[in-house]
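**Student:** Down below are the structures I want you to see.
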Structure 1
Amino acid sequence: MSINITSPKVARELMSSYGIAPLKKFGQNFLVDGNIADKIANAALPQDAGNAAVIEVGPGLGGLTQRLTTRAAQVAAYEIDAGLVRSLKDTFEGVENFSLFHQDFLKADLEKELTPIFGEADIYVAANLPYYITSPCIMKLVESGLNIKRITVMIQKEVAQRICAMPGSKEYGSISAAIGFFADAKMLFSVSPSCFYPKPDVYSAVLSIEMKQYDAEKAEQYSKTVRGLFAKRRKTVRSNLRQSFELTIGQANAIIQKAQIDENARAETLNVNDFARISEEIVNIQKNIEN
């Protein structure tokens with residue numbers, strides 16, 4: 001596999017030979033900058049990766065995939081586009097540590113499909129994510145329960161800034177709070193539109209998401225709490241508690257008091273620990289209602 005897929009000339013030749021054209025419906029912008037592909041691969045995997053396994057979402061023509069298969073013990077890629085699947089099968093024919101799934105990543109049963117390939121290996125994620133499915137892809141990964149250590153993704157810069165935003169800032173929102181329970185996120189570097197074919201209208205950024213230990217039993221309720229409290233951003237926590245969880249004003253007030261939250265607070269001012277305390281109190285109230 002000596003071809004340099006991140007060469008603009010090679011990428012165009014590949015697309016021509018397989019009758020491939022970037023599809024807007026899949027948000028396809030192919031990376032055609034080898035330096036950026038190298039930086040993403042280096043950021044995705046630690047130096048002592050050993051027997052690490054990698055999930056790649058949307059490999060496209062396979063420029064990043066080339067780098068990953070030389071670093072990891074196993075690489076499993078998910079690609080929805082049939083034309084790209086044909087190209088990838090030929091490009092990576094004979095590459096024994098590469099597995100390709102032709103399907104929508106958001107519908108994939110990751111545990112069922114990847115456990116036979118990865119076993120108990122540490123898992124890393126590397127991807128140039130389509131802008132339109134960025135948030136659901138990241139949330140699927142962090143909530144998956146797989147042995148994922150790090151997620152390194154190239155996404156729209158504005159979305160990366162929202163994910164990394166601090167409580168109280170204008171960028172802070174439900175995605176910031178949701179990911180914060182599962183992981184620590186930081187933006188590594190920006191990527192110019194000129195690094196892609198076709199060129200997107202916005203800048204991209206590479207985001208590193210380091211997974212942390214979390215209580216799996218509390219995770220689902222935490223995510224529900226974040227969604228519920230951000231349901232109507234301009235409303236107070238108390239108002240969203242009542243509407244999202246069908247609570248009385250007395251029950252909502254009790255949750256706010258026990259969670260030590262300001263009675264006039266809005267969701268965008270709360271940190272991860274605030275959401276966690278509210279989540280626990282919602283569970284307690286619901287248990288009392290059931291009893």
Structure 2
Amino acid sequence: MVASTIPSLTIGPYRVHFLAGGRFRLDGGAMFGVVPKVLWNRAAPADERNRIRMRMTCLLLEGNGQKILVDAGSGAKEDAKFRDIYAIEGPEGLTQDLAALGVKPEDVTAVALTHLHFDHCGGGTTRDAAGVVRPTFPNAHYFVRRQEWEDAHHANERNRASYFSDNYDPLHDAGQLILHDTDLEILPGVWMKCLPGHTLGHQGCFFDIPGERALYTVDLVPTAAHLPLAYIMGYDLYPMTTLETKRAILRQATSEGWLLLFEHDPDLHAVRVSGTEQKVRFEKVA
């Protein structure tokens with residue numbers, strides 16, 4: 001394997017690499033919901049357009065003869081206006097990081113998508129020189145929760161700005177899409193676990209490995225600044241469901257000392273948590 005500086009951890013029998021799906025910015029008020037700016041701005045300072053720094057960190061799981069990607073960043077299909085709105089930088093980083101690990105797109109055996117918002121699935125498809133959008137990973141099955149697939153195809157005024165059909169319909173057209181109705185074990189002991197609230201079909205990646213439990217929290221806890229229970233995004237379609245999901249997860253995570261892996265934190269990839277769900281303490285791991 002090619003030597004690289006890609007951040008990584010070992011969790012049980014698996015090597016977990018943190019891949020750069022790009023950097024972007026979203027409105028700080030939307031990211032913290034009802035929490036006043038005077039509070040959230042301390043942890044996540046806003047720019048002149050009230051946007052906070054965020055990453056799109058994807059996971060590559062290696063083990064059991066598999067190379068499985070969890071989420072795919074925004075991709076590079078959108079135009080300059082779109083990139084400016086969200087201050088997107090480095091969307092090509094996903095395939096570049098894979099290359100740094102010696103992994104070609106055709107080597108990826110599966111892609112598990114947590115949900116179908118553009119910043120999580122856009123890199124799963126690529127526009128070729130002829131303008132045709134195709135799956136980025138030609139030999140991979142793409143796993144999507146059926147609830148999320150249905151919701152993406154029946155978007156409304158509240159959520160349609162996050163769903164773009166070019167990010168997921170080509171997966172179906174290519175015969176690479178697999179829809180699942182329940183939690184899915186993508187590797188022995190590694191589950192795509194429903195974490196509803198952000199959307200009904202929103203899920204995280206849970207490493208159910210005794211003594212080494214870990215959760216890729218995705219948009220349930222997008223950054224370390226969102227660990228307090230009340231810090232819930234205005235983007236969440238069902239914020240009270242988010243609250244109860246978050247409460248249950250953090251209660252178990254703090255009592256058992258889980259690792260939490262972040263998708264959107266601009267500085268931290270992983271922390272180990274302790275304390276209680278009401279007052280979470282954490283230490284940097286990666």
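**Student:** Starting from the value 21.1, 68: which structure in 1, 2 was Rg and Dmax of the Cα atoms in Å calculated from?
**Tutor:** Matching structure: 1.
**Student:** May I pose another question? Using distance in nm of label points 7 Å out along Cα→Cβ at positions 139 and 227 as the calculated read-out, with 0.6 as its value, let me know the right label among 1, 2.
**Tutor:** Structure of origin is 1.
**Student:** Thinking only about Kirkwood radius over Cα pairs in Å, for residues 27-170 alone, which of 1, 2 has the largest value?
**Tutor:** Of structures 1, 2, the maximum of Kirkwood radius over Cα pairs in Å, for residues 27-170 alone occurs in 2.
**Student:** A value of -12500 was computed for helix-only ellipticity at 222 nm (-39500 (n - 2.57) for each DSSP H run of 4 or more, over all residues; to 500); which of 1, 2 is the source structure?
**Tutor:** Details: 1: -12500; 2: -5500.
Attributed to the structure labelled 1.
Just so you know, all these numbers are worked out from the coordinates, no wet-lab data involved. Quick caveat: nothing in here was measured; it's all calculated off a predicted structure. Cβ atoms are built from the backbone, for glycine too; each structure is taken alone.
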